[in-house]
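In structure tokens below, several structures.
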Structure 1
């Protein structure tokens, strides 16, 4: 079956919602309504027939008897029109093509009405859907259809129309009508919604196959996947080879895949996402001629092998790990025509093997639709968005953009057995994803500035001539959660990023190629960013100390935001806060005495900085009030303890502590930076000659001690 469009021009790749829109999405209330359609006996060995009786169950309402109006043969014939069989044989723009389109749309509406007669015969569904849609605060109603009979998987439930007693506008398709947001997914009975770990890091296996001259838009899908994972990729060589090499941590490509290669790849790596691009193909050798996937018969072979869903599932789970998400851009991947023997479509079989989320197509998917699916799913799911919202938005986008030529919106089918704690897991993914994107962006900026420093082309924007990098950082910072259990970590991370940006602007301003005006502007931006960083750290510190009624808070080390607040208070000329210093010391000592090896290492790192900071207020009465004899000796002692404990156990603590100490000596207490602050009206508390040099010297000494460890 060819793709319904070869590769026409299309709009520029869609972008995920901006940070403001997506932050609102995380506050969405999704109400789930489950409709169970059950039949006695095994899932296979039954054809569709008006004589077969099913049981319909929805909520606590009474059990209903359900039947279908079709004989199996007649139903499969009804589906054929929706597979573009007539349109593909006529020239575009002709009267015949227009007639075929009208027939397709008429068939879609008629079949939708017939599907609706089946679904709406369950009275409990009407009550449950209406109540869920009417509930204040409900933003999406998730209709989960749970099936025990394989023949019912043939039914395109996604084209169900609105019905009397249910929500929505009259005479509209349920999933795209404008009154109520409703999304439909399926679940095979027996596939449990267990505590599946939702992936925190995108690790994608791309499976492409075009044996015996079959054509698929492989390069376009590779490009869409690269665009989706690009925010997570750090510094790399500015070439296609460099990009692909850097992308290997997130994307593996099998360009001419066989089932053997898939199995070997899954034995070697744990993939969280699998994207499949191939043709659905009827297997003439298997009983009943079921649809499978047209793969290559072996590595380097162009001959075709039809692989069933169960074989593909076994290959994907060869390493003992189950991917969380599989997307199948293959026409007929959701098509069930034979239920006597295998009893399932490719997507149905993959889900039945335990894959939590399988997104596929039950009718041929257009080129544009397949790219849209990749962009939306692979840009948004790794960011921690709810898959039900993503699917609903995708379906509506497909309808709005392409419904005049295709019914991709109706073709989209999702089998979902989502973890029961999905909301909690998505909040974690939301935070971790933003953190990874920030790390990657900062790494790219650092690399760009290193190059700019060599050739003198840094520019005056502070970011090596790439103002777009700052926009990316701001978008990601806005994405960080401001509520929930990750809010304290997020606030501290905002402070860290602002401080890092301040350091970049300072370093740019210090370059000799900049004139006095540019230097003053860059250092002014650096100072403003330091104030913002201090405010973020202070907010994180206060949130760490305040009593919370909710227990769902990811606890961060209290001393970390307190110490960073103290550090930037010193830089910005604020008085010494003895209470914050004492609270940080107490938190640090508790972690040293009772924490794990890693916790103790980071606490010792904090202790080094705590004693160093006392030199920032050398003659303050408050500093004397903390009664620390010889803070320089205490800092050296803490540094020695850190080296002894962390060397061989937590080497990262040594590296990052040294990096922080270098900030003191080369930036935060650099005489030229203090002079620039003074000209801007910011006066340090270091008044006597030698104060600055004493703090710088100790920071250098401790950094050298760590470097030689």
Structure 2
């Protein structure tokens, strides 16, 4: 009953909190009426709410087939129902206002009874096609879950087995086909039957080749998607201190290396896997040839030498990558600081140190290229010379038959092909391993545990920003302390604070005194080192990180707040559901006009839909500050914290913005310099 009383928004929050408590992620979505049946057969696992008044009723779908949908019942058993029946239950309330009118139209039009059902469906689909049906939550593992669990859910292990099996069968059939040709040629019995059998084996290769190629493509897309998703999630989980000490050039270099990891790791991994299989098969063939076990051991020794050469290339490529990233960082920093250099740096010193850095980079490039040439050219071609030496004793002594000599030559060519793939795979894997060193912090950050909180307390934030549960205190701090990692002295120590509902507080102090740090602690962006911090008498473990940040919203200083390259509306409503409802857009425009942004909206050609950011409409410092204030106010939090938000405003604009904030913020804390 509590869920029903609080409304659909609270229901969604409770479901998200409950899913997080179970180690899942519930993403709300809407299904167009015209796509309901098709999506029901593909979407799964998902939770759907049945329409109707009263207590919410749900069913869990696991997907389905062409005509049926698989549902998980209260008995935890899987039940298969007709897709049409499930769609009718979901669309009942949406179709009800039009059902009588459509039925009457069909009768008046004289549509035969046997065709009325199909005609009714077609008319309703035409009338209601784009209308959305809510109450759908997609269930999936969060990006920070175990990579193995995500891979299993994406069915990547089965595709890897299909890839390995397809390559193995394909290779064995290929060997068998050429063995038949060799036997027929050496025995002088290459008749029509042998040739037909050989052609049949080659034709049998085609479906296995298609299976291997299809499995490789599906595996590459699935693994690449999981990697990108986890890296993006990890970037969002980084602590502010981990990002603050890196410049734009280093961040750009990390992004470039993330792209390299996906491309090089997948291609190198596939080549290495196939090369390993082919080397083992080639070793068996060589053992059956004229060279015997000695020839096979010679191949394994050459493979060991190739691996050592690959390790040397890996070390040299690491040094080269470090130099390349350093050059990228310095170039981007010089571009960003170009105006400052023009004003303050002597012209004759603009390019100091550039020649030395480029020289070191060229030296490392030359050393890496020499090793790469040995790896890519000498390893496969050197094997041909070495393997001929291995066959020479048997050929000179005449101890090998023509058949064994042919098998030995065939094994030599098989090994050459495998070594070429091995060298190429090591070249790719070396680049991927080095790139991984740059993106590993993002990957590890995604796995950091997040405080989920108790789902029962997800409802307390759904009743509106101005509601109070009777407690006079919104947030209180007892003896909290905080220190940064690179500092020995704490920024805050034995700090006590109490903010009551409806308070309007001004926090002043000198620079470096800990004002912004305290604001970050209160808003949940940082965690105190010691002490007790409570929101409505509940700690962070009870409310969860997301629940805390939903109740307390901060607008940080301009250098810690950002305008993304998107529409103005997106930057305003990025703390809420997206795409927004018309009421959300109207509320955003109303707050913007109250903050004095009406001139900006009238000047931008597309209004709220105008693209802003680095490559869009350029906002002034004051316009950015008011955008950040509007973004915080629109989230409907119980406590609003504004950090230096009024510093860039002129007196008239400041009075107008302050009036809006005082009217709309239930409880307010403003941080400012004296």
When distance in nm of label points 7 Å out along Cα→Cβ at positions 55 and 623 is calculated for each of the structures 1, 2, which structure yields the highest value?
1
If helix-only ellipticity at 222 nm (-39500 (n - 2.57) for each DSSP H run of 4 or more, over all residues; to 500) is calculated from each of 1, 2, which structure is the one that comes out at -15500?
1
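From 1, 2, which structure was semi-axes √(5λ) of the Cα gyration tensor in Å = 58, 27, 23 calculated on?
Considering all the candidates, the number was obtained from 1.
No value in this document is a laboratory result; all are computed from the given coordinates. This is a predicted model, so every value here is computed, not measured. Cβ atoms are built from the backbone, for glycine too; each structure is taken alone.
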